[in-house]
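**Q** Each in C-alpha cells, the structures are laid out below.
None of the figures in this text is laboratory data; all of them are computed from the coordinates on show. Bear in mind that the values here come from a model prediction, so they are computed numbers and not experimental data. Cβ atoms are built from the backbone, for glycine too; each structure is taken alone.
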Structure 1
C-alpha cells in the first residue's frame, strides 16, 4: 500500500486523494469515526484518539499519524488497551507515518492517520 503525505489536510492512498482522518486495516481504508472520543475534547483542547473508537487491533503494530504538526493527543487508555493486546504503538507525525506504512507489510501494520494539525 502506497501512502503519501501531500500537504496539511491531504494524503494520497494508492493514488486516491484523502482529505479526512482515516483508518487502514488489512490494506483497506475507512473513515475514522471520532464521535466516541469527542466527550474528552475539553480535556485536551482537541478531539483525542481514545480506545472508545473502533481501533484496528488486527495487526501487531499500530501506526498512528499524529497530524501534520504532530498534535493529535493519544490517551493513556488507548496505550493501555494496546499493551493488553500485545500491539506496539508507533506514534509519529503523519508524514513519517505515511512512509512507515508504505514500507510495511499490510498484514503486519494497521494505522490511524490524522491529516490536519
Structure 2
C-alpha cells in the first residue's frame, strides 16, 4: 500500500486558501518538535509524547521517499511559516489510513485547518 502523494492528499483534504501540505523532511524535524512543544504543551505526557523525540521520526515516520514505514507526517505551512502538522498511520492489512495527531499553531486555530483534517479521511 503506497502513501498518497501530496497532490492526492490535497484533493482528498483541501486546505483553506494560503495553506499547503509538505512532506516532513529531516531538516524540519527539530523545528517541528520545538513548535509542537509550544503549540501543545501538555503533549509531554501520554502516548503522543513520541512526537517530541527525534528517534521516533527517524525510526517510524516516512521521510522523503521512504514509503515502507506506517506513519506519515504532513507539515502544514501558511506562506513560509510552519503552522501545524497532521500525522496519519496506515493499517496495511485493512487498506486503511487513520489520523494519529493534528496540532495547529494557536494563531491559526480559527482557520478551520484542524476541522478540515478531522473530517478528511
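**Q** Using the calculated result 35 for relative contact order in percent (Cα under 8 Å, 6 or more apart), pick out the matching structure from 1, 2.
**A** Only structure 1 yields this read-out.
**Q** Among the shown structures 1, 2, from which was the value 6.1 of mean projected area of the Cα convex hull in nm² calculated?
**A** The read-out was computed on structure 1.
**Q** Another question, then. Comparing 1, 2, where is distance in nm of label points 7 Å out along Cα→Cβ at positions 17 and 41 highest?
**A** Checked 1, 2; max of distance in nm of label points 7 Å out along Cα→Cβ at positions 17 and 41 sits with 2.
**Q** Compare FRET efficiency 1/(1 + (r/R0)^6) of positions 9 and 89 (r between Cβ atoms, R0 = 25 Å, to 0.05) across structures 1, 2 and report the one with the greatest value.
**A** 2
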